[in-house]
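S.K.: Multiple structures follow.
Where a number appears in this text, it was derived from the coordinates with a stated rule and is not lab data. Being a predicted model, the structure only gives us computed values, none of them experimental. Cβ atoms are built from the backbone, for glycine too; each structure is taken alone.
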Structure P
Amino acid sequence: MHEIRTITESGKKFAVIPLQDYEKLCQNAEMNHDIAAYDAAVALGQESFPISLYDKIDAGENPILVFRNYRRLTQTALAEQAGIQRSMLSAIEHGKKTGSIASIQAIARVLDVSLDDLI
């Protein structure tokens, strides 16, 4: 085990660690937070999604398109179930239109995701 270096400032004692070790501790803390959030969601019976979905969204893909494909729905099927025109859904998925709140809520309901997942 490594000897812990300390410094004292204003009567408080601090551990001094290499920046790389500090950054690793921060990453681990964030991962532990994510794991706890996942465990809490599972305990409540909430659906979990593969990280690959969120990777696609983070990479710039439209969330509605990503979740529609995950649910294996065609544009026509999603549009019909949400009560909107397929052309409107296509325009929303391709960023040409934003869609009304009511439309996005209907899409979220059909996809069984939260509104936050889509916006």
Structure Q
Amino acid sequence: MSDPPYTPVVRAGDWVVVSGQIGLGPDGMADDLAGQLRQALANLVDRLADGGATVDDVVKTTVFLTTMDDYAEMNRVYLETFTGTPPARSAVAVAELPLGALVEVEAWAFRGAD
């Protein structure tokens, strides 16, 4: 697979912006929302680290779901990663996601000057 036509993580001044992450891991993608979301969030945490941030720095996320029927399950799994005060969040339903994913998560983290 070639490199994607976007940058997965960008440092922009005091901000670390992480492109949408799907649940693709070393062994492929789980068949269920919970498995995909756990991997997507693990991927997000890794990209945050690449940008010098942690999950505690995240102030805004957007979650894309292929069906709002998964909203309650998404909330349950999402809070496994965002254990403190959760960031502001939007959740939207979309017709389709890359590679047939059920969920995708993007994030903005505020780091301030190092």
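S.K.: Taking P(r) over Cα pairs in 5 Å bins from 0, in percent from the coordinates of each of P, Q, which one would give 2, 12, 23, 25, 19, 12, 5, 1, 0? Present the calculation step by step, with values, prior to reporting the outcome.
M.R.: Numbers: P: 2, 9, 14, 16, 12, 9, 7, 7, 6, 5, 5, 4, 3, 1; Q: 2, 12, 23, 25, 19, 12, 5, 1, 0.
Matching structure: Q.
S.K.: For structures P, Q, calculate FRET efficiency 1/(1 + (r/R0)^6) of positions 33 and 105 (r between Cβ atoms, R0 = 30 Å, to 0.05) and state which one comes out highest.
M.R.: Largest value of FRET efficiency 1/(1 + (r/R0)^6) of positions 33 and 105 (r between Cβ atoms, R0 = 30 Å, to 0.05): Q.
S.K.: Hey, helix-only ellipticity at 222 nm (-39500 (n - 2.57) for each DSSP H run of 4 or more, over all residues; to 500) derived from one of P, Q reads -8500; which structure?
M.R.: Traced to structure Q.
S.K.: I've got another one for you. Of the structures labelled P, Q, which one yields 14.8 when mean count of other Cβ atoms within 10 Å over residues 9-16 is computed from its coordinates?
M.R.: Only structure Q yields this read-out.
S.K.: A value of 15 was derived for relative contact order in percent (Cα under 8 Å, 6 or more apart); which structure in P, Q was it taken from?
M.R.: P
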